[in-house]
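Readers should treat all values here as calculations from the given coordinates under stated rules, not as data from a laboratory. The structure presented is a predicted model; accordingly, all values stated were derived computationally and were not measured. Cβ atoms are built from the backbone, for glycine too; each structure is taken alone.
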Structure P
Amino acid sequence: MTAHVAELVYLLCCGTSLLCAVLLLRRFARQRVHILLYSGLCFAGLAINNLLVYLDFVVPHTHWTLARNLVAAGATLVLVFGLIWNTR
């Protein structure tokens with residue numbers, strides 16, 4: 001039973017991150033504020049990361065650990081780059 005709850009939580013996290021990414025990127029398309037672009041790209045990467053966590057948990061005999069960590073690091077670096085770039 002707890003395995004199904006964990007799967008549901010991972011999918012909900014993926015959906016929430018994807019929704020945040022869509023909303024941020026839509027707002028960027030209207031206002032052209034670059035921090036919205038970097039935040040939206042970060043949340044898109046986090047949605048992919050959550051999907052990989054789900055796949056790692058559900059699909060037997062697969063290991064997505066390296067891919068998950070690379071995607072999470074990439075998403076975080078995009079946001080850090082955007083924060084540094086906007087302070088200039």
Structure Q
Amino acid sequence: MNHSSEKTIVNFKKAKGHLEKVIKMVEDGEYCIDVMQQNLAVIGLLKSAHQMLMEGHLNTCFKSAMKSNNEKRKQEMIEEILKVSKLSNK
């Protein structure tokens with residue numbers, strides 16, 4: 001596992017811990033603003049992990065496909081990136 005993957009996993013684990021805290025806070029009826037702040041922390045960690053995944057993909061799989069002579073594969077990779085980008089903007 002490379003350094004980038006390790007950092008991504010750390011973010012996912014932090015998000016998981018924060019999410020568990022958010023669930024407990026809601027179950028305990030804690031103040032809404034406090035819950036929302038913790039929820040935003042989870043969202044931020046997930047967005048950061050997503051960005052790391054995207055960077056890793058672009059620097060490995062995508063770059064490799066773009067160097068190849070396989071035009072079909074290049075187009076598939078572009079479509080995949082566009083699809084994921086659209087989903088992340090919803």
Value -31000, calculated as helix-only ellipticity at 222 nm (-39500 (n - 2.57) for each DSSP H run of 4 or more, over all residues; to 500), assigned to which of P, Q: P
Structure (P, Q) behind the derived value 0.10 of FRET efficiency 1/(1 + (r/R0)^6) of positions 42 and 74 (r between Cβ atoms, R0 = 25 Å, to 0.05): Q
Highest-scoring label, criterion being Cα Rg over 2.2 N^0.38 Å, among P, Q: Q
Of the structures P, Q, the one that 1.15 was derived from, the read-out being Rg/Rh (Cα atoms, Kirkwood Rh), for residues 2-49 alone: P
